1. Quick check on the output: 15.8 is mean count of other Cβ atoms within 10 Å over residues 191-198, derived from one of 1, 2, 3. Which one produced it?
2. To which of 1, 2, 3 does the computed value -17500 (helix-only ellipticity at 222 nm (-39500 (n - 2.57) for each DSSP H run of 4 or more, over all residues; to 500)) belong?
3. Say we calculate Kirkwood radius over Cα pairs in Å, for residues 135-302 alone for every structure; which of 1, 2, 3 gives the highest result?
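Each reported figure results from applying straightforward, stated rules to the coordinates on display, with no laboratory input. Remember, predicted model here, so these are calculated numbers, not experimental data. Cβ atoms are built from the backbone, for glycine too; each structure is taken alone.
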Structure 1
Amino acid sequence: MKLPIDLHFLRRPFERRTPPGSAPGTATKPDEERHSHIHVIGFGPTEFTEAEIRKADDVRKYLNKYNVTWIHVHGLGDTARLKQLAAIFDLHPLVYEDILHPHQRAKAEEYDDYTFLVVRMVELDPRLDTRQLSIVVGENFVLSIEEESKHDRLEPVRTRLRKAVGRIRQMGADYLSYAMMDSVIDHYFPVVESFGDRLDVIDDPLSAGYTSNLIPEIQRISSDLLTVRRNLLPHREAIRNLMGSSFTRYTDDTTVFLRDADDHISQLLDAIDTYRQICSDMRDFHFALTSQRANDVMKTLTIIATLFIPLSFIAGVYGMNFQEMPGLKWQYGYELCIAIMVFVAAALMAYFYFRGWFRE
């Protein structure tokens, strides 16, 4: 029997590639990752450059040359280049381990020279899943590493940088990291809204009583909503930590925008909770409708059985093989017996009618 819930998404956060008891900082390459591509953007209020680089050491010539340098790595397959980048930015072994083990929950951690962020990117094609985006924020650089995926959640940020839209070119590395997190969170909105569309499709046939094939779909939607909520909820804690006094790298100008991202997360969580409640109500409606149908069937069978009980009694009495019984030799005995049966059945039908059993 196929379960309506895909447990793959519930197991994913606990997937580990290091054996129990391994030393902290032990990292292994994800088996599903094949490539790593490095993309660099350097920008300031009046300058902008963009390039693809092959060697990790080539990153050095972009650092400290621009107001902000954004180094983005797509894919975790090339561990040699990732180790070089970790050495260039002096990443802590635990940070490097978290980057290569992309089952982390969203979080924010402060180190001496940088802030380390983990963000979960949601995607719905070909099926619901989340990918990890790791962000290292320094004074004048942002290093981001994401799992390999065909969906680019950060392209809107690159477009704003290329076209100098808004204040992103005038702000620092902290604002760039906010813009990346905000873009990731905004991509949750169409995913959550898609669940509302799926529920709308289910609502009409469910109201009409066609429920036989809808409960598995409702259960899948509820399971997917739980997966999205589980991955989205830690973002609120991470963003509120960034707004705290311990994360001095984030200025007051950026903190204002972090509040807006926190508000977006609250809106998403409210919508998810509403849709999950709708799923629960739909399941309750289905069970109530199923129970009502069973009651209708039982009522019909009860009426039929009640009608035939007295008729069977009369037929049974006059079916006894006694020699002397009143009316056996009467000319109109058969007609009288049938008339009595019809009268009894009609009286019972009238009784049921006045009791309201037929009004529905």
Structure 2
Amino acid sequence: MRTARWFLALGALVLVIGCAVQYSRTQKNSECTRELFAMDTIMRFTAYGAKSAEAVDAAIQEVQRLDALLSTGSASSEVSALNQNGGGEVSEDTARLLTAALEFYTSTGGLFDCTVYPLMRLWGFPTQEYHVPTETELAETLPLADSSKTRFDGQTLRLAEGQAVDFGGIAKGYAAQRVIEIFQSYGVSSGNISLGGNVQVLGSKPDGSDWRIGIQDPGGLQGSILAVVPVQDRALVTSGGYERFFVEDGKTYIHILDPRTGCPAETDLLSATVVASDGMLADALSTSLFIMGSQDAARYWRENGCTFDMILVTKNREILVTERISGSLETQAQVQVLEANPS
């Protein structure tokens, strides 16, 4: 009798342990997905873990805070105050963005310029009240897009007369980095963030496989996928003129402006995608490489130690991909591999 009771007790204990293990696994893979409209785009946050819901809530609050801080469309934002007052003391977040923006300005030879905002307003892109500037208007506004005229000592920004800053080229990348940090602080080891054209993933998928991120076909139907990139712990950001543009007198004007001319970038590319561990770097470089065009983009990649990867789609519908990720890229299009040390 005692033996029978002992076996029954042991069986119950095993059942309890089994339920606890199953509960732990369920909690570990608990998914929370929510959407938000901020920074002029639809955002999607997905986290897996015991505190996935808390992590996503905290991430949304952080993005909303950054949006209120950095929005040029809000009169109460810090950026609007800086532009209105010609500068001033900045918050920690704005200081980080300014520091990065000025570094990218230098490394890209001025192609990434956070002071391009007066030109964006001239063309009507922030308000969607589009306007093709006259040569006189361009000549008057173009000198304002020049970050070398700003003065920043780490705490205080001084703008030249008429200048205005806009962090639209790196704000979503910075926000994505902050979300990843928040996810990690809540014990999340698997997550996916989509901020418009910015995607950043944490770890692998819960089953251990890579996240598979699609690259939109810039010359195809809206939503069609040209290639898929398997990634872990990476940001993937795509820039191109196929989503924001206007047409006047039969000519298309894209929203990516070349700071050298003040006009929409004229390039041999349809899109430029950067894959990197740093979301802010991927955000800034995707725009800059698009303006550069394929040859200068490849040169920049090599000169900067191949510290990131890229997928360039040309107007001939050829895909140029850096060698490190060329073997994993999934596509039916023609591919040319960019080598770090071409012979």
Structure 3
Amino acid sequence: MEIDLDKIYHNARTLVSRLGERGISVTGVTKAALGSPEIANAWLRAGVLRLGDSRIENIATMQRANVTASMELIRSPMLSQLDLVVANTHLSYNTEIEVLRGLSSAARKANHTHGIILMVELGDLREGIMPEHLESAVRETLFLPNLVFQGIGSNLACRSGVSPDSRNMAELSALADSIEANLGVSVPTVSGGNSANLEWVLSGAETGRINHLRLGEALLLGREPLHRQVIKELHTDAITLKAEVIESKCKPTQPWGEIAQSAFGEVGPTYAKGSITQTIFAIGRQDVDFAGLDPPSGITILAASSDHLVVDSSNYPGGLAVGSEVPFQLNYSALLRSMTSPFVTKTMYSQLEHS
């Protein structure tokens, strides 16, 4: 995996600037980068306000690398990790009263204060407090010692694909107004969501109280997640996956013999009859979500097992020799798995000095 830190910096700098014009700050989400200190620092130089991750282990990686930033746990904390959360983060996103009570106890024991953003369910049916229960959750948070209520947030598009729009974002803004009016407490942060919010924000829509987004995919891949369209002025090739050819032969498209399930529970290919130049790359499902790979022109992905990616390279100019490397572009799913695989070497490079 080749990672161009200059392009990643450019993507972050561009979005931070454009969103800043709308009064919106950015938390850079490092989970798809496995808490990479190099990527985290590139984002911070570009003006990202804070760093967030769903895994406390990734946050600890950045802490050990002396990444200097306010850290957020963007997934609801596990009860088994509350001491780690308090020790390694400044703020967490929460939905459960039991967890809030545990965070209060852990923060008091550590003589720390811990910031809280309460997540609201707005229709995507992943995490979130139902809107009618939000005020009682805010009251509980305000009551608990060593916790500091810092705002509310929402998450859309991750589970069900529900799009952020003027209606659900106005509802989040209205909830912030209601909390301030009814409880007499400030709601400094109204976190509208993730990279899926960019289409709505950059369209020029009225953003209301929304003043914060949590971005990962857009900063890394230069696309918005709803339709995977390229975001204007961003690089989509900051990260490239290169795979090496380990076999390339003329073979028939149809298997022979009695057909049962494959290693992954699938039943026999249904390719057209005939022969092709079948090429195998030394990468498989253990390393990447192969359905999220975008191959170069002339290569068609056919299948993947644990350690083999099988393609039709009949139309690849000049053919593919054993030992040659081919670059693939990745979608978010492919990126996430490849970054996690210990078998994929990550090479980062930068030619520019960023001030």
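1. That value comes from structure 1.
2. The structure behind it is 1.
3. 3
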